[in-house]
Structure formats: structure tokens, C-alpha cells
1. Tell me which structure, out of 1, 2, gives 0.90 once FRET efficiency 1/(1 + (r/R0)^6) of positions 90 and 210 (r between Cβ atoms, R0 = 41 Å, to 0.05) is calculated.
2. Compare percent of Cα pairs over 25 Å apart, for residues 106-257 alone across structures 1, 2 and report the one with the greatest value.
3. -10500 is what came out when helix-only ellipticity at 222 nm (-39500 (n - 2.57) for each DSSP H run of 4 or more, over all residues; to 500) was calculated for one structure; which of 1, 2 is it?
4. Here relative contact order in percent (Cα under 8 Å, 6 or more apart) was calculated and came to 17; which of the structures 1, 2 was it taken from?
5. On FRET efficiency 1/(1 + (r/R0)^6) of positions 98 and 314 (r between Cβ atoms, R0 = 35 Å, to 0.05), which of the structures labelled 1, 2 is highest?
Structure 1
Amino acid sequence: MLASLFFASALGIVFTYAGYPLIMAVLARLRPHKVLRSTLEVGVTIIMVAFNEEVRIAEKIRNCLTQSHPRSLLRLLVVSDGSDDRTNAIVEEFAADGVRLLAFAERRGKAACLNDAVAAASDDFLVFCDVRQTLDDDAVAHLLENFADDEVGAVSGELAFRSDEISDFGEGVDAYWRYEKFIRQQEATFASVVGVSGALYAMRRGLWQPIPDSTILDDVLIPMNVVTQGRRVVFDERAIAWDRPSNAAADEKRRKVRTLAGNFQLFVQQPRFLLPGRNPLFLQMICHKLLRLLVPLMMLVALLSNAALARQGGFWRVTLLVQITVYGLAIVAIHSATLRQNRLLRLLAAFFQLNGFVVLGLIEFLSNRDAHRWRSK
């Protein structure tokens, strides 16, 4: 039984991070489901939720208003989620440009703001973005081209990172996103992506379903609601939202822990996604989302079962030594900038940090009822 636990855990870890992406790549190559793209000149509302963004909001509004999509067909709706700085006043300065402000005195969280924003919008197509990132000039136009295909209900843009002045920690963040991008590309080519990039995505307004105000991962729940209505959610790497990877471990930790808490919340609040008959992306949801939450447990089981088997000597002592060595190198690399100059050790440290964040995400989900009230920096 101990040997079975060890091999099941070890293979589970390998499958989660290597086997599933490989299977998706093979399926995407064998059964590609291409998107029929064409230029669409349709009315679109860009929706952006902001909280105390006086420093960045004006620049982001200008960025949205200079999109290549015909200006007469583009509207911008900024939702202020209880901002108490100059955010509201700055947005109102753009009223002559057709920018609308939907301001709320009380801070409720992004999900509640999105529900109100969609109810206030009138265009058939919606684009959602965050204040932090800068959009390519053709980003909105590229997203809309995908809706020429009637099967497409939502489109994810790409979150890309500028690499100038990037730290070794920032490179680890960038590497993780490139890995995620690869998986999303394969999922979209084969069927649909499980989630979108909250920094930039679009959808048909007619497919919108209100989400619970406490939702943390709106960028997973919203596209999954689209999928369950029989439409595809695809990925367009041409629609780019530029960001800078965090060079501060504390900032990235904060973001990842919140995201992982949202994954736990998603499965608790939306158990229908774990039912094959209710979720067309059941296998993708299990392999891409759920198994990653179980990897820390798999790691612990693999280590403990291996330690118990080591008394038998031979193979089990070697595998235990390998595990202890890998764990030790990862822990030292996390705390040593010098060791993280080595690419392999940098990736190893990032892997162990990510799985540590999973544990912290579970604690956050269980202990923080206000996790949906995200405070960006």
C-alpha cells in the first residue's frame, strides 16, 4: 500500500504539470478546432473596475480611447468601487470623450461591480480589462474578430510581460505565465480554455450571467458560464495586455494566494463544474485546476510514504535521498539570490513557492470572508 501511495503521488505530480499539457498539445494537433476570424465593426463597451487608482486611471483611459476600433463604436465604462481618492474626479474629466463613471460609495468587490456594469451597458459586445496593464492599440479589434465565428462566446487576450529591468524572481513569474499561455493555447485549439486573463477578455453580452458578489475568480466563473451555454471560449495571442512581472516576492505572493483561494472557492460554490454531465470542460477543469490544488498533498504523501519504505533499503533509500536533496535545494534557492541565477534552481524554487502558496490559499479561503475585495497596487 505504501508503494502504491508513493507511485500514485509521484505520477500525479508529473501528470499535473507535464502529462496534462502534453496530452492537450497532442489533442490540439490531432483535432484542431480553428476559429473563423473576420473584421467586425460593432458596438463595444470596455468595462473597467477601479479602486483608488488616481495615479494610473487617466493613462489607462487614454489607452482605451486610442484603440484602433472605430471610435464611434467604442464606449468606456469605469466602475469606481468605493474609491476615496481622486479616481472619480479624474474619470469625470473624460466625460466629453464619452467615458461614463459608475461610482459606488461603498466598497463591495469586483464581482458586484461587474454585475452592475453589465446591466448598465447596452452594446452587444463587452471587453473587460484592469487598470494596471497597457493594451496594444489593436487589442480590442483583435478580440472582436473572433466573434465572426458564431461558436465563440468569449475570447481571452494575452497577458505579456515587458522584460526590461527584470529580476530573477520576475523571470520566474514570466516563465510561469509562458507555461500557462502554452496550456491555454492548446486548450483553446482543441475546445475551450478553462479561464481567461482578467487583464483583457471579451464576451457576447447576451451570454452574461450574474455572478455571486463574493466571487474571487470572476475570470474563471464568467467564461465557464459561457461554456455551459454551449459556446467556445478561445484565446487570441494577438490581443495583448502588457504588464511588468513583479520583482517583489511579497506582491506576487499576495496575488497568487488570492487567486488560489479563488480556486478553492470556485469548487465549493460551483460544484456543478465537477459533474461531467454539467460541465463540457470537465476533464480540463479537473486536470488544469483541481489537480494543482492537490499537488502539495501529493508531495507530502510521496515524501512520507517514501520515508516509511526507506527502511527496506535499495531503491527506496535512493528515491528518499533524491526527494530530500530536491526539497533542500529548493528551500535554499528560495532564500538565495545567488543560487537563483541558475535557471534550473530558479524554476525549482518557483515550483515549490507556488505549491506553498496553494496551502496559504486554502488558509485564506477558510479564514478571510473579504478575499473578494481585492486591493490592487
Structure 2
Amino acid sequence: MPFIATKPAMATKPTRLAIFAATSGHSGVDRIVQNLTRQFDVWGLGVDLLHVRKHGPTVDGVGLSQARVIDLGTAHVATALPALVKYLRRERPVALLCDKDRVNRTAIVARHIARVPTQLGVRLGTAVSVNLAERGSFERFVQRLSMRHLYPLADRIIVPATAVKQDLQEFSGLPAAQIEVIRSPILTPTLHTLATQPVPHPWLAAGEPPVIMGLGELSYRKQFETLLQAFALVRRQRPCRLMILGRGRRRDTLLKLAHTLNIEQDMQLPGFQTNPYAYLSRARIFVLSSLWEGLPVALIEALGLQVPVVATDCPGGSAEVLTDTRCGTLVPRQDHQAMASAIHHWLDARPNPQALAATLAPYQVEQSAAAYLRALGIQISEQISGQRAPLTDALHRNPLA
């Protein structure tokens, strides 16, 4: 019989669920886990955030009464198996949610060894076949084999987009019935609160030229080189600036390209920002230039802040989000001319508020968090399903617009 979540009295020990995601601390997965953790806490569910080598999602403890960070005490996911088995036997969480293949495999084996009734949900956020395209044939074979034989031992496989589900089915041969599409919990009242905070950067002050913004790890997958080339074309015709928030190995490569394109005076890489939303809300356009994605979190956050989007029509969920052209434009991958044309359009246009509200409804934190609990065998009582934060109104207005 599934556990039914209710808001407990203060003296009641909370029912706990665990989340295991060995992340960097500043990725899209981190933001998803943070949003889920906060919403589960509102509903009276305790959450254990499991870390290895001090890697994993963290949540500012302000306002949280039930969340805990638990370091498994190991340096790598591969060596975390004994510690995870011990944790499951000791704490016996009602459910365990994992993210990324290596973590998923470890969790599946750990639950099998621990022999506990914990419900297990494994999540994959990106198109597997594309993510492995640059890997060796042996590694692809091993991952396909592990997915085909290990993943059916989980109770639910969760992906953020239909395109990711289809890709996973084709790659692994897993049955469609076991894979569930759940839109990620991206839009929260906190997003809009953070967006109104001041930004010290002079480019974002009133009266300055419009800023085109990118956001994410400075990596090959994000393909910011295409964005720089597109910006160079736009900059020749009108005043504007380019800012990319994030850090990564390709920083020097991008700076050299900016010099070659003669845009270095109008392009900046301010690095990772703890509050990117204050920057993003003041941008004129957000551009996602990726070669592949799962569900692009930053794209949805930009739309939630009423910033129009130009995105590559890449494998993953971008096309599923931008189904209404009144919100943004899809362009082919690595086509800087098409990207430049779309940027030109949105420098002179604004997204339609009604189209935005319809597009963003599935990504509200309460709706997504409830879907995650159902997938983990945790039913939502009427008591907490009626607890809605005043988010809907925020989607219709941007205090900075």
C-alpha cells in the first residue's frame, strides 16, 4: 500500500526520502533537486541529500525544517556502494531518487543488497545516445547492457522530456511503460524573488545597450562558439552586448574566438553566479546554443522571467518547450546565421504573456513535485495538494519588465 504524504504535527518524526545525485553544486540538476527538496519540506517530508566527496546538491537551510545533507564518506560513486547499503538499512527511507547513470546503477545494486522496501526512482536528464556519441564503442556497449538489465530492477525510470524517453527506449530497449516523463520543477516563487535583487554589473543598468545572455558550463556540449559567431553578425548591424554566465574548460577558447571575431569589447564571461536570475531577468534575449540537452532548465527559467529565447533544435527537450513561436525561436544546431537572424527578431519583439503562461504551466514546482512523489509511490493527500504557492500570477508579470 503506498505511503500517503500528509503535513505532520511538529512533534511527529517526518517520513524521509533520499536523493542521491553526485553533482557539481551549480548544475541544472542541482536546481531541480533544490526545488524538489524545498517543496517536499513544505509538505512535511524529510529529505536526505546524499553526497560523495562532498559533491551533490545543497540547499540553503533557511526556512527548511526537515532536510539533511549526509556525506557517504567516499571519494567516488563507484566506491559508495557499501556506504549506500549501510544508509538504506539504517534509515530505511520510504523512497530513493537518483540522477545520472553511474549513480543509478550504484543505487539499484545497493537496494538489492540492502533488501529494504524503499521505492527506487532513477532519472536520466539528457538524451543518452547523443551523450555517448563521443565515447568508445566498448563504453557504449557496457552502458547499453547495464541499462537493459539493471534499470528494470528500479520501480520507475524518470526522464524530463518525451524526446529523452524515445531516445532511451531506442538505445536500451527498455519498455515504454516503465519510463515516465515528468516535467522538471523549475518555476518557483523564489525564482522571481531572486530576479528582483540588484546586480552590480554596469552593462545591466537602465539605458545601456541590450544584453544577449547565455548560461551554463563552458563546455563543448553548450557550443557557445556558435553564439559568439552569431553575436558577431548582429553586432555589426546594431549596438548590443553578449554575456555568458558559467565556468568551464573552454573559457580560454571562447576568449580567443572573441578576439578573432573582434567582439571582445562587447563580450564578457563573468563566471559562475550564485544568483544568475538577477542577471537573466535583465537580459534582452536568452540564447541556448547546445548540441544536445535533456530538459533545458535555463531556457524555462528565462521564459518564466519573460525573457524571449533563441534555442537550437537539438536532441532533448528544447523543441517540446518552444512549441509556441510567440515565446521564442528554434534554430538548427551550429547555424550561426540562423541564430543571428532570430536574435535580430527578438531584439525588436516581446513574448506573448498568454503563450508564456500556457507553455510554462507543467514546470511549476508544485505540479512537478507531486508527479515525482506519485512516481515514487507516495500519494498526495488532499491536505497538501491544496497548498499552492502564489506562482501563477508571477508568470503573468515581471516586476523588471
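Where a number appears in this text, it was derived from the coordinates with a stated rule and is not lab data. Everything numeric in this text was worked out from a predicted model, so none of it was measured. Cβ atoms are built from the backbone, for glycine too; each structure is taken alone.
1. 1
2. When percent of Cα pairs over 25 Å apart, for residues 106-257 alone is computed for each of 1, 2, structure 2 gives the biggest number.
3. It must be structure 2, since only it matches.
4. It traces back to 2.
5. When FRET efficiency 1/(1 + (r/R0)^6) of positions 98 and 314 (r between Cβ atoms, R0 = 35 Å, to 0.05) is calculated for 1, 2, structure 2 comes out on top.
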